[in-house]
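**Student:** Multiple structures follow.
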Structure 1
């Protein structure tokens, strides 16, 4: 059973950009209420679809470089990568249905 794994400024390149399958990255912070609301939904999606998509979370408090490089301006931000390229990005709380629609072409 897959789960959401932490990614850092130092591991982003190897885990996300060089991934062999699509990747969802959840940018979050401990002070962000919508981040706390979306996290269990992303965990659920990881359990259901982790065989086809890798799920990562990046704590923006302790890893500021990658969010800056990726243009993350608000939290939570969800980005989807495929073949090492950013293919989708959205900010703010989302429902499970909205996240499934965003992932539809990958699952």
Structure 2
């Protein structure tokens, strides 16, 4: 977990099409999204800088991305194993999920 003096924030970066998690204003990780031709939001990849691993930051960025998608009324397609695992373990009120046909390893 982050030290009590660390300030963690998650922001949506539309220019780079990703949600970013920052620790003390330093980019620590992100989950990438893209919108397909049907308007669904696909999440293909999540990454955390090795210097910040073990703090729950991947879960934090995915949680906020899913909450934001629910607020926006988006349909999410979880291709990223991190996103898929998080969605299997957590409920997001109002979120519509379309599971990909092909299973992804966890």
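**Student:** Quick check: 1.6 is what I get for distance in nm of label points 7 Å out along Cα→Cβ at positions 19 and 83, calculated from one of 1, 2. Which structure matches?
**Tutor:** Considering all the candidates, the number was obtained from 1.
**Student:** Assign the value 13.5, 43, calculated as Rg and Dmax of the Cα atoms in Å, to the correct structure from 1, 2.
**Tutor:** Matching structure: 2.
**Student:** One of 1, 2 was used to compute FRET efficiency 1/(1 + (r/R0)^6) of positions 35 and 51 (r between Cβ atoms, R0 = 30 Å, to 0.05), and the result was 0.45. Which label is that?
**Tutor:** So the calculation was done on 2.
**Student:** Thinking of 1, 2, which structure, once relative contact order in percent (Cα under 8 Å, 6 or more apart) is computed, gives back 37?
**Tutor:** This value belongs to structure 1.
Every number in this text was worked out from the coordinates using simple rules, so none of it is lab data. None of these values were measured; they are calculated from a predicted model. Cβ atoms are built from the backbone, for glycine too; each structure is taken alone.
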